[in-house]
Every structure is written in structure tokens, then in C-alpha cells.
1. From which structure (1, 2) was relative contact order in percent (Cα under 8 Å, 6 or more apart) calculated, if the value obtained is 21?
2. I have -22500 for helix-only ellipticity at 222 nm (-39500 (n - 2.57) for each DSSP H run of 4 or more, over all residues; to 500), calculated from one of the structures 1, 2. Which structure is it?
3. State the single structure among 1, 2 that was used to calculate log10 I(q)/I(0) by the Debye sum over Cα atoms at q = 0.07, 0.12, 0.15 Å⁻¹, for residues 18-265 alone, giving -0.34, -0.88, -1.22.
4. Which one of 1, 2 has Cα extents along the principal axes in Å, as calculated from the coordinates, equal to 59, 57, 43?
5. Upon calculation of distance in nm of label points 7 Å out along Cα→Cβ at positions 58 and 354 from the atomic coordinates, which of the structures 1, 2 produces 1.7?
6. Of the structures 1, 2, report the one carrying the highest value of distance in nm of label points 7 Å out along Cα→Cβ at positions 146 and 410.
7. Tell me which of 1, 2 gives 68 when you compute volume of the Cα convex hull per residue in Å³, for residues 106-153 alone.
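Values quoted throughout were computed directly from the atomic coordinates according to the rules given, and no laboratory measurement underlies them. This structure is a prediction, so every number in the text was calculated from the model and none was measured. Cβ atoms are built from the backbone, for glycine too; each structure is taken alone.
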Structure 1
Amino acid sequence: MEIKSLVDPEGGLINRRIFADREIYELERERLFARCWLYLGHESEVPNPGDFVTAYMGEEPVILWRDLSGRIRAFLNLCRHRGNRVCRADRGNAKLFTCSYHGWTYSSDGKLAMVPMADAFQGLDREQWGLIPVAQIASYKRLIFATFDPEAPTLVEYLGDMAWYLDILLDRREGGTEVSGPHRWVVEANWKTAAENFGGDGYHIASTHGSARELDIDTTTSQTRNRAKGRQISCGNGHVLVAWMTPPDDAGPWFAQPVDELIDYMKEHAAEIESRLGAARTRKVSPSAGTVFPNLSVHWLTRTIRVWHPRGPDKMEIWSWAIVDKAAPPKIKDVMRYVSQYRFSPTGVFEQDDMDNWIQVTGAARSVIGRRYPANYQMSLSEETVDSDLRGRLASRWSDSNQLSLYMHWAKVLEAKNWSEIIEQKHG
């Protein structure tokens, strides 16, 4: 299969097959989810030795486990004997995991610690039968990522320019951030429909979220948003975001929902935030939403992060966390969590609108007749620009530039034989 033929950046066309085709999906599992850096969890979820949470890398079940020495590890949640999951809980604290099938037991460093009736296994080398570890694991500002590919670039190289924008959410205050447990729900839609929507689709807001705008729910702490210019920003390596270029008299970063307590909190700590992030990231640009390729999306305005876990070519499981400043007072944390859940959650006022769109787009890709015709991504395909104060390549907010950047990188990953053909050098 010639993947690049499915994405036509010059014509602004995407073959609908990419949203429902089983063969393409299986290729994604092998070449994308088995190679890329994927988000596993937040350090605040495993603060103590023995703490664990279960997660997924694509469809692969994984245990994120802080071992008894304090080191964060990740293993395939699979017993090496027959393949049962060794951990059935979402989170907890454990020194050992014992498979419920035959009792093989593993320690927090992944080693096979005990085998019932071990004498019956002639010459069993327990050193060779530990849990299967990820190839690489690393944290960026307390976000934990892993990859199954030992040849993958470092996490910092992989994130490239996107890290500069992530800092606006992750590094505002001393101590960084923390999360609470995620909301989880299943949507009958291809995972890419959500990844592209968060990564660059500002065009849908007036139509899709019209009811929220009529009720004046689509608001922010900004008093000058009507004067701000929106931009799409492509950071390379498939990472994309939408941001506002803030007027000089309205220092950001902005926050969704003009709650008095939040406004006061932001004003109180504005000097600290600017000292950590610099003037450009507090007075010039305020990110709205974006996607860390392939399936981690961030919503800066509502302090929300989420993963679009693939569950087949036409289904995904969404995991969504509210992420707050660790140093914030408890009341402010509660307000931040409320705003996150009110807007983006299974019953969020914006989320419900979006899910309906994604389901219909995926349905069109299953249509025998509909899939014969390409999807249109031709909005404002003008030349991208750069800004010496910022990172990445900028385009008009009303554009399909980011979506095409994401899909061009998607096609590159699926076709590439090695990482030297995939990774882009950091801009700026």
C-alpha cells in the first residue's frame, strides 16, 4: 500500500480510507504506535515506591510502576508464561504482581521472582522470563512518555519545538503540575478525527459550538480576545497547535471561564509565571489547543490533557485528565478541575458536540459510496511564516495547514523504514 497517495497536501485532499480501513489501522499499530513516544501518565500518579497505574500504548496494555528503589518503569501488562494480564487494577501500590492463571510472580523491577513448582521446569532461567519492558521511558516536566522502539530519538528531540509551548502549561509555577484520576469513555470514531480536531480546527467552533456561544459559555479570562489574532502553529514531527497572539495590554496565558478567583490567582502570580516563561510566552502567545503526535492532546485554556487510545479503525477510548498547578491553593485547583470537566468530559458542553462530529466523519469513511470521494482540506493553503519570538511555522487560524502537517507526518511515519527518515530537526 502506498500510504503517501492517501494524503495530497498540494491539492488539500485526504482519502477517507484512513479513518476506517482495517489494513491501514494494522499498519498504524506496527509502525506508529509501536515506534512513537506515547504518553503513559503523570508523575503525580505514582509518587511513592510501589505506586502503579495501568495504561495503554496503542492497544498494548502497560503497567507504569515506580519500583521499590524509586525508579519509574513501564512494562507490558502480560505474563510471560501464557499471556494473561498480571495486573487487573487501574491503580494502587504493590511490591509484586502475581498472575492469576498459574501464579508466576514479578517484582517491581520486572524480574520473575517466583514460579510455582519451579523444579518441574527443567533449566528455567528466570532472568530471561521477566516482564517485557518498554525500550525507553522518560519524563518531560512530569509527563511520562515511553516507546517500544530502542532506535527512537530522545523524548526531547521527539517533542522538538512543541516542548516550548507545553511549558506554558507545565512550567508556570515552582513544582510544576499534578493530575487527578482520568475520565474514560468510548466513542465510535477513528482516533485521528479527534487528534486533528484538537490540533488545528478552529473553523468548526462557530457552527459546532454555536449553542455554547449563544449562551456566552465560550469565554476566557481575556478582556481583549476580540482583538487577538489566531494562528495555527506547526512544530514539526506532527506536533500542531492553535494559539492566540495576545494584545500587549492583555498578558496571558489565558484561562477558559472568567471566574474571579482564577483572575485574581493569575494576577497574583503573573510575575512568577513571566520570570519562568519569559515575555513571549506570557505577553505574546496564548495557546488554545494542540496535539502531541500521535495521540496526546492538550487544551491549555481549560487545563486538560487527554489521550485518544485506538480501539480499532472506527473506535477510540478517550482518557482525559484535569491538570493543575501543584503550588495552587486547594480552592483554585478545584475551580480549575471544574472548568476542565464542565467543558471537556463525557458530558462536557463542548465535548458532546465534538463527539457527534467525529462519529459522523468515521461513518462517512465506512460508506461504500462516500469513501470514493476525498475529504476537503483546502482552506487557506497559503505559505507558512516564522516569528523570531516564537517556535515553529505559523499559518492563518482559518486554515487546514495544521491538519495537513499532521497527516503528512502520519504518512511519513507509516512509510519510513527508520527514524532518520522521520524526525525533523528542531526549528529556531
Structure 2
Amino acid sequence: MNIIQALLDMGAVVVLPIIIFILGLIFRLKPKEAFKSGLTIGIGFIGINLIIGMMVSNLGTATQKMSENFNLNLTTMDVGWPVEAAMSFATPLVVWIFILAIGINFIMLALNWTNVMNVDLWNFWHFIFTGALVYYSTGSFVLAMIASAITIIIILKLADWAAPIISKYFGMEGVTFAHVETINWLPVGYAINKLIDMIPVIKDIKIELKEKDNTSSLMSIFGDPAIMGLILGVIIGCLAGYNWQAVLLLGINLAAVLFLMPRMTKLLMEGLIPLSEAAQEFMSSRFPGRKVYIGLDGAIAIGDPTIMSVGVMMVPMSLLLAVILPGNTMLPFADIGIIPILLTWAIIPAKGNIFRAFISSMIIMSLILLIGSSMAPLLTRVAGEVGFDIPKGVGSVSSVDAGSHVISYIMWKVFGIFK
């Protein structure tokens, strides 16, 4: 257990390259190729994390200023995903759910019930979070394990569903997302898109970020991700009440985020390609005609300009929703910078149509806020028990990230009847 915890403490940038290296050797890559693949993936993740950190620091401060300017007073504070991680790792479930997740994945692969090999071990804590919600509300270890097992199975099947979509949308062959907080919105995103198809006039509105032809137009200028980042940064800076220097600085920073993120994602994929090809050869030699997908963190999706642009647009909109949404008590704050990641499957079904993606994002963000608010009493109680530092003067705590765990929420409510 101490070894596992020590590895997890180092984060995905260390854990994932080690896993990729070991898998590369298993799939008969040469040691040098396996090492280079793992190292490149680690470098890619560091680049992504640096850019996300830059985005979070810039948007976090701007969000706080916007909240102050518009006097947004809500009783639940978004303290970020660490509150979930703290309560998850404080349970006796940790090692058992790691074993459970690996075991279920292996059995489902062997029985041809899934084509996904989930290597995103760091984010196994999401499965633990499901169990933690059930464990702290019922006191039952067994029910918590059952809830986690169901979540693991559902996520693997959703990752199977997502694999061909990801290949077509991103051009990422042999890769899928097995990331609870993002992939669990896949059915919801497609359901919303189907509903939009039924609404006259609205269904025909199409606004795309990328200009498909080479003609000179206003859209081709504003469709550039860097320019879109600059515009969004300037708008958010103005809403935050910044002076003109700070407004321009925020604009340049967000332009850099939207420009650099696709390049970091491309670097990550360079490391994954050798492993993906080796995995395909390995599985084909043992199961002719079988294709295997590598399950990864959904964060790599934010390399897409549309996802990033709509996600950044949703930062000020999430504050507006927090104020006007009946039943919401949570003010988005600490997790504001990961909103583009959480809304991935609100945006992908729109196929580049920013208008549809925006509508879907507004609906899913509303659900995230309501779920996060519903979890607040339990998260606040448990956070205090496990020693999480709750800010002074805060009535209750939750997080936008917690609200994105819709499957965990459903498991908590279903198994909660047994308490």
C-alpha cells in the first residue's frame, strides 16, 4: 500500500511513463523505444499540466474579481478536486479498488467484453471517489466496492463507445478516454444534440471556429485559436474590472493557452503511437481481428480549439448560471480552470458547431452545479473528519469537479437507500 501511495503522490507525469514503459516491454517494443515512448508521454503531460496551471492561475484570479464585482454570495465554496481526493484516499478502499479496477479490466478484455486497456492509473481515484461516497453515507465496505465495480464497468463500456468517435474527431488512432468525470457525460451530450435536432430553426444554426476554405473573411481571422483566446481574455479581463494592462496580459496569456495546448497534445500522441501500434500487433497475434484501445486521461482532448474556446467561454457563463440557477448553492472557483476538460462531451457531439456546443455546455454545466451542491453536506462533513483545511467563514465545501461525477452521484443516491 505504501508503494502504491508513494507512486500516486508523484502524480500522472511519473506514474504514466512508468506504466507505458512496462506495457511497451510487454507488447514487445524494444527497451529503448518503450523508454522513449514513456518519456515523451511524460514530457507531453508536463507540458499540458503547465499550460493548465497557467490557465487556472489566470482564470482563477479573474473569476474571484468577477465574483467580487458582481457581489456573488453563495453558501458553498468550490475548493477544487483535492477535497474529493482527500476523502477518497482516507478510506480503507484504496488498494482494493486498484486491484478491482485492474482485475475487472483484465477479465473484460479476456472475455472480449471490452477493447479498452485503461492505463490511466492516477485517475483510478475517481473509482475510489464513487466508493467513498457510498462508504461514508452507508458505512458499508461491501456496498462501496460494488458501487465502484459498477462504475468501472460502465466507464470501460463508455470508453468503447467513445473510441471510434475520438479517432474520427481528433485523428487519434488506438486511443480512448477512460476518465470518469468527462466520459460519463458522453450519453448526455449526444442526447442533448439529438434534442437540438428536433427544434426548428435552432437545429439549422451553425457557427464553426475553423474556416473550411481558404478565402479571406472575418471568420477566418476570429476562427484562429490564438485570436479567439485573446478576445476571450480581453472580455473576461474587462468583466473582472482589470486595468488595461492587466486586460491585455490576460488576453495574451489565454491566446498562448489556446495556441500551445494542441502542440502539447500532439507531443503526447507522438509517445503513444508506438505503444498503440505495438498493442494492436500483440492483440492481433493472439486474437485475430481484435482491436485494443489505450484508455487515457480525458484532459488530452483540450488540444482541440473548439473545446478550448467553448470551455473558456463557459468560465463567465458558469458564474452567471451559479447565480440564476434554482437549487444551486455553489460558487465556481478553484476548479474554474478545468471547465474546458469537464465539458469535452458537451462539445464533441456538436462536431465543431460552437452554437450547439454552447447550448449543450450550458445544460451540462447546470447539472454539474446542481450535483456539486447536492454533494456539499457530505463532502463538508467528511472533509472536516479527514483533516482537509476548510477556509474560514465558508458555510460548506464542494467542487465543480465533484459535480462532474454524474455516475458517482447516481451510485451514491442508489446505494444510499441502504443506510
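1. Going label by label, the one that fits is 1.
2. Only one of 1, 2 returns -22500 for helix-only ellipticity at 222 nm (-39500 (n - 2.57) for each DSSP H run of 4 or more, over all residues; to 500), namely 2.
3. Answer for the origin of the read-out: 1.
4. Clearly, the read-out refers to 2.
5. Structure of origin is 2.
6. 1
7. Attributed to the structure labelled 2.
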